[in-house]
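Next up: the structures, one after another.
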Structure I
Amino acid sequence: MSSPTDIPANTHVAALAEVERLYATGSNDAARSFCAELQRKAPHDPAIRAVMRQIVQSTEEFDRDGYIEELLETLATDEPLMVERAALGWHYVATIDRRYLIPGLTKASVQLRRAEPPTDPKDVGPLDNVFERLKQFASHVDRYAFLEALALADDPLLRMDDYADIADEQLGEALKGSFDQEKLNIVIVGAGCVGLALANTLQTGLGPHARILVVENRVERRHRKLPYSRVWLTHINMPELESILAEEVVQALAHSGADGFMGASLDIYETLLLLSCRQRGVKFLFDGEPDYGFLNGAGVDLVFDATGGRFQLPPDAEPAHAPPPLPPVTVDARPAYGGQFADFGVTDRTDFPPVEFALKPDGQRMVPHLNGEPVRSALFKIIDVPFDLHDELVRFVSAENEDSTFYIWPGHLTAELNKLLVLINLDQAGYEGLAARVTGKMPLAEFAAAGAVSGLDSRVTALIDRLVALEQTQNGGVPMQIEPPFLYTPYLCRQTLPLAQIHGVPVVPVGDSLFNGHPKVGNGLLTHLRHLRNIHDLMLSLF
């Protein structure tokens, strides 16, 4: 059999035709192997992935023997790439944001206000055909207004799980009944942006061979989920989404985006993924304190931890072994590194030498240290800032931004919908003062009207006052919002075998449970989606 290296470098057409020929003649193993090699060479090619999915879904039997072991051993080899991607955030803070490094900073002991469900959600009609309905909108504005209402809709498909009619004492057995001993059984903990994407791509790829249950603990009450509320701009290009997600999700997200990027805020993205997953047969459990005893004897093959690092193993779980040490990580010299971020108001043009980070264990995590101290910083967001203020705001902050206090990021929505995200660094006094004042998302004008915040940099106060003044000149629209400050405390979880296990089922970290990115360098969700694509491709190639 020929290999992809025999195919001209500028096309995969002939190679794909060879895969299809092998598949048509019944040589499924050869077709799958060849297709897997093509995927490694062209990971963004949806045509190759579609053929691989067709091959796998037409396979009659699943050979479980050695499958999980080989999968986990291969995933562990991704670690160097994960370290390299995670280090992008450490490096940004250690260089451009170096004046805001606060090694001893600890999280403020303030109880954040939980986002409350809307008291008057709009009626968006039946949701069983929502993806078809989205194709009918002629206006970007009308379509996006519908998506925003959809994210807040009080509909059973969005808010209720698949076990609401089951008595509590029968829930464990009902959950076990969701799986099939002849299938690949998967539990994903966390129904956020990563967990939903993983469920979506695996159910789309494995089709009838998979039984997937997603568990979510951010609930209003048992069996009833809170609506998604993170109205955050995203930085995800459409080729990445086309290479991983179901077709109906990709089509829905492609509209309203500019320059080839996704046209939706994070809450809309999550809502559409949830609907697609349910449409494709993924099961959901919404429970604030789920009992994972159902894993005992259920035939589950894998648990994926997509909780953003918040998953607490049950008391009877087998923890992962303490991770072995990692060598220092060095990021190469970056001449005039800040120039890459000039459009965001960054004025620092320092030539940075190589930076070395030591990775020190903290429980199951590895924490980057610079000069013997952990990498830590504090910042906050102002969201829903009108896009037409971009140039003025960049000029306003650039005059006094040599310490990179301000970062103004333009979104990727179409012109009539687009907004800005303003990221502002905080020193310790500013963080503590703001954390005491802002315990939940609130209108920026309301925040400013309450008076000055002790410890907040005068330049930050001046920018907020300027934004409030500009907002008063706008003709309506969504008010700007300030969000509670947060800490960037980077970490990395190793995939050293053996992993943690619950009733003998390995727990695989993904997304922010593997490492947390930094919003200024875009190494979070985008990198995590690429990792999910790798998991999907590997699971199909080994099937």
Structure II
Amino acid sequence: KVRNSVLTSPGGRVDNCDFDGAFTNNYVKGKGLVDENSAIKIYNFKGSYHEIPFTIDTALIVDLIKPIATSTFKSKFELSKLNPILGGEPLKFINGTANLNLKCRADIVDFQLNKPMLAGIISVSKADMIYVPRNLPLNNTSLSLNFTGDDLLLNNINLQSGHSIVRMNGRVNNFLNLFYNDPEKILLTWNIHSPQMYLGEFLGVLNARNNTKRVRHRGKKSDFSEQLNTAFEKGSAQMHLRADKVYYRKFLATAATADVLFGNNGLTLKNVSVKHAGGSLKLNGHILQKGKYNNFAINSVVSNVDISHFMYSFNNFGLTSLTSKNLKGFLSSKANVTGNITNTGDLVPRSVNGTVVINLKKGELLSFAPIKSVGKFAFPFRDLDNITFSNLDGQFDLKGEKIIIHPMQINSSVLNLDMSGIYSLTTGTNIAIDVPLRNPKKDAEITDKEEREKRRMKGIVIHLAAVDGDNGKVKIKLNRNRKKDDDKI
């Protein structure tokens, strides 16, 4: 019998030890009185490891030549007591409670348990913690880790981050084998549902993992902690997400679904689909994490969204002359773009490149100053505050600060115009605009499309140019060198 003692081993120190023990060299009758048939039995073990209390009802060590240990391990403790053991990473616990009930089987090598196999449950409740590699706070978290067979099941996970509420279940197949032998092959699969998710509260996922090289201090940080860090750093996570509502700054989406794969240096987005502004958005892409800025590449399809709401949600996409207050209608588009985004979720100015194709139906252009400034002289009796058009198609090439406008026709209630050229987010705007003085209302009754197209540019045509104006605004002037500009554009 041992009472109130200290047990030391290469695996660490256990304080306040109480246990009863017995030894036999005839564990299995008839196999001889030899070391291979010897056993050490330990009963009613109680102790404390780094101030974490635990009990073992019965522990058995069989075969003193190649010893194998089996036991049932139970413990209940405050999660913050794990921080000295884990060294404060990858998880730093602020509060919460853990309850363990685990069966353990392991070889004993050099007086330490070697790659123990586990079966049982670890329950965590009311935990506040920080996932240190991405500086991601997780609050009021509860979960259950179930070691079953070769797999790890993560069940009944509920967590909060700010105003976001997330419910999750996860699984890692062949977990213990990979954890000990091949951690880079660990794939954690999550099924996630959220009634409300605020993306701004999860911007930590945009941060590259903090892979600062850690110096190992024996006795201060356990082998398990080292293995856990390795698994977090080298493993991957795959998420299947459903969210009823998704918020990001001015943006609100509903019925969101997405498949997200987190790897060592970034994330891949697949099958992203949301409802927004009366329509829908779908996209696929990836984000490569490279420190201060993250590279992204995205293919997106926008279907029938309210363009005013859409532009407002995305801060007018950086445009200043044309804003959500100037446009109405229903937008559909396809985009294939690349660019850079910061760790705070902001688009890096003038970093976007790619192609965007749009279609706008039932459009209205409201009080658009550049048109009004010209129209008050050329079309003094037409309503330039409210210009309507039934259908508008356009294609744009994005090249950093420049937007190349492919030749496009605008047929509206007040005027028709053809335009092409370059719009610049800084300086260098040069857009050729051809405007026939013919009133489109005269051709409204013509049903033959070819005939209406022939008449469209009949009569006097004014050649204009949209160029850089004062204070970063666009101004409209007569284009006296239309032929020369044609050659440049």
Structure III
Amino acid sequence: VGPEAADVQPGPACYRKGGPLTVTDANLILGRLIAEDFPALFGPKGDEQLDSEVTSTKFKELTETINSFLKENEKKTLSVEEIALGFINVANESMSRPIRALTEGKGFDLRDHVLACFGGAGGQHACAIARTLGMKTVFVSRFAGVLSALGLALADVVHEMQEPSGKAINPDNWSTVLDRLKHLSKCGVEELTKQGHDQKSIIVEKYLNLRYEGTDCALMCTSNEDTPESFTNLFLKKYQDQFGFTLPDRPINTDDIRIRALAKSAMNIDRKIENRPNDKPLKESKKTKCYFEKGFVETSVYLIHELYANDKISGPAIIIDPITDCGDIHIAIEHIKDDTDSTELDLIKLSIFQNRFMSIAEQCGRVLQLTAISTNIKERLDFSCAVFGPDGGLVANAPHIPVHLGAMQEAVQYQMRSIGHELRDGDVILSNHPAAGGTHLPDFTVITPVFHKENKDKPVFFVASRGHHADIGGLTPGSMPPNSTSLLQEGAQFISFKIVEQGKFKEKEVTDRLIDPGK
């Protein structure tokens, strides 16, 4: 993906059009693509098989370059297959990041869900991605290669209508909100009826876009019950799941009212698949060699049109699946603990963990922005988030503000030297003092030590965020007076203030400290 991507033209090196090495080539090197089972669609005339030789040659050249660097740095050299597998692992981790952002970022636990893959190459990576995400089941549709086109054919006809509201959710306003929902529902049904759909096939879903007063994060909530409690309870649950807290005393407002009228599709793709006859035992079409973490493994190859309902296959296995209606595939993922324990630098694992840690920092920033009430955070984006190691050193940061990120490490390490022995699970430190790694006083740094469940004596890592506070009681609005001669004139100072202690937010104490400079 991007300006240097192979794209369809020229495509991967094995497509015989002079393209660069890609993930497809890595799969070919590892034996996960079987060239003779691919259609002859490659080369200048589109009538040749995949080119395994050019892929092998290019990977050998790349391996020589990488090993030359490793030898110069007195590191262990790698084989062609180890490098190809490394590229696959990094690619899988990169594909896992947006999945986490779209699911865990919205409060969903991936372990409770099934990974559905689509696209011609989806099945090649689905098992590894599911294992990376901690998922237990993969579903491969029999239409995986044409799933988008099939979706268009199966899609319900939908008519959506919405209107702004701006009313608080309470008993006084509910009758007005309910009247508008009923009116929009009636209009939606009438519109689909005009298009020729039977009214009996139409269902209406009702939505309210709700948010806390003063915040910009609205969550779409739907309920079958026409009561304010049903919508607000769902909002509170979604907010808690997504952000980890709620604001009990803050009013909940309705941004807009929405309905979705659906005329259900009559298309049916169900097909009964027969069970295997007793006189036809399950057997593979052939065997091949595939490379995995511990080397080449003999791998069975099956043709999907030779399989029956409820056939069970033990991995590793390759199932060759042209676009047919033979049946769907359910894969149970076994999670194997990595027992590797080494202090030696592994460049491939370094890249994988870089993606994982950066994803954590990005999610921290996303939650901070969505839950913020301050304009400085939710609109100006004057904040930064990062992850720090047990020694306070920077491990990963989101692409936020450089001046914050450069100094936050010093802030974390100052707290470790100052009160590290006092930190307990559930503590959160607030600091803004320049002597404690701060920048200017309005930039507040919040540092959270994270402990392992089996060892509460010493943090295993830290997460921290730094954001610009609008006013902290300085001589002038904004707390950045040009004529100040002391820090006291710039506003409130925090060196090592426990804003949360053992899980309890010290709201009164921090409010008093912010007010003090103005007295």
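Only the coordinates and a few stated rules stand behind these numbers; no lab work does. This structure is a prediction, so every number in the text was calculated from the model and none was measured. Cβ atoms are built from the backbone, for glycine too; each structure is taken alone.
When Cα Rg over 2.2 N^0.38 Å is computed for each of I, II, III, the one that comes out at 1.22 is III. Ranked by distance in nm of label points 7 Å out along Cα→Cβ at positions 29 and 445, which of I, II, III sits at the highest value? Structure II comes out on top. Consider the structures I, II, III: one of them gives 10 for relative contact order in percent (Cα under 8 Å, 6 or more apart) as calculated from the coordinates. Say which. It traces back to III.
Assign the value 2.2, calculated as distance in nm of label points 7 Å out along Cα→Cβ at positions 269 and 365, to the correct structure from I, II, III. For distance in nm of label points 7 Å out along Cα→Cβ at positions 269 and 365, the value 2.2 is produced by structure I. When distance in nm of label points 7 Å out along Cα→Cβ at positions 397 and 477 is computed across structures I, II, III, the figure 2.6 traces back to II.
A value of 1.19 for Cα Rg over 2.2 N^0.38 Å, for residues 21-252 alone, calculated from one of I, II, III, originates in structure II.
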